[in-house]
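Structures follow.
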Structure 1
Amino acid sequence: MALMEHAEAQLAEIELLVSMFPSVEELEVDQLALSELRAFVEGTSTDPPSTRAEVCVKIRTHTGVCVTLSCSYPPDYPQMLPEITVRCSDLSRTRHAALVSGLRSYLSESCSGEACVLSAVNWLRDHTDEHAEREDDAPREEPETANDETFTRLWIYSHHIYNKSKRKNILDWAKELELSGFSMPGKPGIVCVEGRRRCCEEFWARVKVLTWQRIMIRHREDVPLDPTNQSAESLRRFQGFEEAVFDPHGSRGNHMDLGQLFQFLSERGCAEIFQLYFGVEGR
């Protein structure tokens, strides 16, 4: 299937979704990416879209459980499956993982080479309740013991961070898990999260399973907490979590000013991290 055929299939599916979910409370679409896609298909632009089309569908199941499906289209979709993210606050981590695994298996087996977002929506509407109903039977996670009281800081390196859904996930998950730090999009991509050890590890578990060209923990810091004289808050280098951008430049505006990054790290007492990332001393 040629690039134009892929684009036509993507546009047709998005327009179908818009007709079925006309409210912004039900469907969010990246309008910039959609306009680029439409211009390419209709011939008003000869340039292929520079931004991936993305949709976010908010679904209510038959029993009223709310689940959100976010999809990012790779250029050769529907020949290749979309990148998907599922959110459901009514499910535990274990049940959520089982739900996502079931959806991925269904799409791989049933929708290869075909537009599949609407199929994914219908599958979630039909199957999320099954997982929610099993919550009462799910084993409860053990409470955190005194030996688990550890403050952790993770320094994550990615080949690049461009995708808007991934960037939103990083921000949302860090805030949900009460982590502080920052995310620097572009090439390379850098993420720092700090907080309770189990929260940092949960963040990493979610992030690493997304589709990446390359992602790793470049450095890790663990500090045991003594409840008599030390708290997690006193060890934080960052206030809250933010996406940090440093004078983006380059042909795609995807490279950051590393001098500004070094100053940002230095102001927070993390100057030594620059050399761990880039192999040279910052200045």
Structure 2
Amino acid sequence: MNLEQFSLYARERVNRYLDQSLTDYPLAATLQEAMRYSLFNGGKRIRPMLTYAVAELFGEANTLTDASAAAIESIHAYSLIHDDLPAMDDDDLRRGKPTCHIQYDEATAILAADALQTFAFELLSQPELNQAATQLSLIQTLQHASGRFGMITGQMIDLSNVDKDMDLSDLEQMHRHKTGAIIRAAVKMGAQSVGVTEASTLQALDNYAAAIGLAFQVQDDIIDITSDTETLGKAQFSDTDANKPTYPKLLGLDGAKALAKQLHDEAIAEVAPFGAKATPLVELANYIIDRNH
């Protein structure tokens, strides 16, 4: 299937799993509403797509794959709520809609994000999945990528360097934590969910994920200055206006585009040995550097 078909398949599958898993809790109606608002607000589901695409290199995606894809997306949704808060990036728009703290209020947004973070681990620890050893491995992968060893440290580095100069090495380190760690987890969890343990296979997939994870951020920096607010679904020049370090700022626009292309080519080379089954992964890498939002 082509990328459009695969994207539809992955989005529908993970959305259905999320919808069925996020059961109502009457004592927290507003909280649940805010969680759903942020989970189902038109996201492209790139990270779940990666999880499904990797699992299906080796067979059929299963319920553990569903739980992994849903957990990854729940972590991603929580991180975006926090990203948008006044104390962080202070954004009013996300995917063309009011951010969670604008739609509700700041306290509700913080609590909804907290709940989405713990919901991710609720999904992975369900007793009915009945694969305790694999579930523990998946939990370890996600906590490592999303916590102090990954995304949160990346965000801390980001916030600590507003109005400061960073060199390319420091900028790469920040983004490999902030954006790249979760993308690498999405890929690894797809493999873990179907029982892949061969070290060389996991390494090739991780190399692919590391390359597209950094390419994703480079392209984000590019479209922040080349796209427009309506297309982006958030304020154009938001990183520039906040005086954040970016790849175009350090390399120039053409240099940033060249780096994105180089990382794209590295990613493709890593999954080429998997043959036709890797087509969704190849097309996802193409999409990441071709997108305008």
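Every number here is computed from the coordinates shown, using simple stated rules; none is lab data. Since the structure is predicted, the reported quantities are computational estimates derived from the model, not experimental observations. Cβ atoms are built from the backbone, for glycine too; each structure is taken alone.
Computing Kirkwood radius over Cα pairs in Å, for residues 95-206 alone across structures 1, 2 gives 16.7 for structure 1.
Given 13 as the derived value for relative contact order in percent (Cα under 8 Å, 6 or more apart), which of the supplied structures 1, 2 does it correspond to? Answer by label: 1.
Computing helix-only ellipticity at 222 nm (-39500 (n - 2.57) for each DSSP H run of 4 or more, over all residues; to 500) across structures 1, 2 gives -12500 for structure 1. When mean count of other Cβ atoms within 10 Å over residues 103-110 is computed for each of 1, 2, which one produces 16.0? Checking each candidate, the match is 2. Computing semi-axes √(5λ) of the Cα gyration tensor in Å across structures 1, 2 gives 27, 25, 17 for structure 2. Between 1, 2, which one scores greatest on mean count of other Cβ atoms within 10 Å over residues 39-46? Result for mean count of other Cβ atoms within 10 Å over residues 39-46 over 1, 2: largest is 2.
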